[in-house]
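Engineer: In structure tokens below, several structures.
Please treat every number below as a calculation from the coordinates, not as lab data. What you see is a predicted model; the values in this text were computed from it and never measured.
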Structure 1
Amino acid sequence: MDVDAANWVGILDDCIALDPRIVVPGHGAIRDRGILVDIRDCITDIAARVAEGLPNAKDDEEFAVRLMPEITAVHPDWHAPEWIGSAIRYFAPR
């Protein structure tokens, strides 16, 4: 996988610290700094839920399928819900 979530969280924190009024994402609508906070919080929430629940899971795929609706319910405004499963799998390698 070509993602480093720890780096993403750090970069998002750096961007949030700049306190931008306008954020132009690579895709999606132009927004304010709230999108940076939303993305950072979603990534850290997924990581925490995976760390908490994975030890009790039968297998990674079953766990991802079970966890997706929970995360989607907590983050209903997440602009790319199709990425939630990938994020769960990123944090779930055993």
Structure 2
Amino acid sequence: MYILEIQGVCAMFTTIHRWGNSQAVRLPKGILETASLRENDRVEITAEYDRIIIRKATKKHLTIEERFEGYNGDYRCKEADTGGPVGNEEW
């Protein structure tokens, strides 16, 4: 792993490693400092084509009350038609 820093932009080359059943990338202190991130910060991770973007999370976690705030009880569930049987399903 090595880090390149030019005019406030910090770039790093490293390898993806196995961590349990997942993969992981170590983020050096210099990268975190440049991005104004610290240990235990909540982050948002997005994947776009050939890049992974890690940003400090700006949205706060909503409570159950906040999630249902605009709900007025009108929703009625209904069956969804997924088509006829395909294969050996039992009906």
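Engineer: Given 0.99 as the derived value for Rg/Rh (Cα atoms, Kirkwood Rh), which of the supplied structures 1, 2 does it correspond to?
Structural biologist: 1
Engineer: Name the one structure among 1, 2 that relative contact order in percent (Cα under 8 Å, 6 or more apart) of 27 was derived from.
Structural biologist: 1
Engineer: Okay, next question. Computing helix-only ellipticity at 222 nm (-39500 (n - 2.57) for each DSSP H run of 4 or more, over all residues; to 500) gives -2000 for which of 1, 2?
Structural biologist: Label of the source structure: 2.
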